[in-house]
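Enquirer: These are the structures, in structure tokens.
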Structure I
Amino acid sequence: MPEFIDARGLGCAQPVILARQSLETHDELTIIVDARIPVENITALALHTGCAIEVSEKPGNIYFIKLAKMTGTPHTPK
């Protein structure tokens, strides 16, 4: 079952940290944020870790970010 994280209102680095930690134990993750900067940072995380990413924007600057490990995605240590 995919992990779901509500990271709205959290400081700049916290959504990325939560996403990285979740990817250590889950193959799929949806994280919700309320600013553009976390979207950009999580996109960079996805590119760095080889994850597929899908971003959808909802009214009120709400972003749903879906990450999924690709086959053979390397584990990125802390």
Structure II
Amino acid sequence: MEEAINGVEGMTYMTSTASSGSASISVYFELGTDPDIAAVNVQNSVSSATNLLPSEVTQSGATTKKQQSSNVLIIGI
């Protein structure tokens, strides 16, 4: 999956973790990247790689979800 996702337009870096038969890959994008377009691009990359995975993995499935983090600046005077 990492190879398929690597190089998605606007991506700056990705992190991954794996344990107990599950894995999570987080992809980070340049500031100003449209999150909806980025999610579609990642989903397309995941879909193209799904048929290369072992049948046990495809039975469990791979999910893609969008998460947008934003920081709130609080100034106290």
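Taken together, the values in this text are just the output of simple stated rules run on the coordinates, not laboratory data. The structure presented is a predicted model; accordingly, all values stated were derived computationally and were not measured. Cβ atoms are built from the backbone, for glycine too; each structure is taken alone.
Enquirer: If you rank structures I, II by distance in nm of label points 7 Å out along Cα→Cβ at positions 38 and 62, which sits at the top with the largest value?
Expert: By distance in nm of label points 7 Å out along Cα→Cβ at positions 38 and 62, the leading structure of I, II is II.
Enquirer: One of I, II was used to compute log10 I(q)/I(0) by the Debye sum over Cα atoms at q = 0.13, 0.19, 0.23 Å⁻¹, and the result was -0.46, -0.85, -1.15. Which label is that?
Expert: Going label by label, the one that fits is II.
Enquirer: Tell me which structure, out of I, II, gives 1.0 once distance in nm of label points 7 Å out along Cα→Cβ at positions 30 and 54 is calculated.
Expert: Answer for the origin of the read-out: I.
Enquirer: Quick one: distance in nm of label points 7 Å out along Cα→Cβ at positions 14 and 46 came out at 2.3 when computed from one of I, II, so which one is it?
Expert: For distance in nm of label points 7 Å out along Cα→Cβ at positions 14 and 46, the value 2.3 is produced by structure I.
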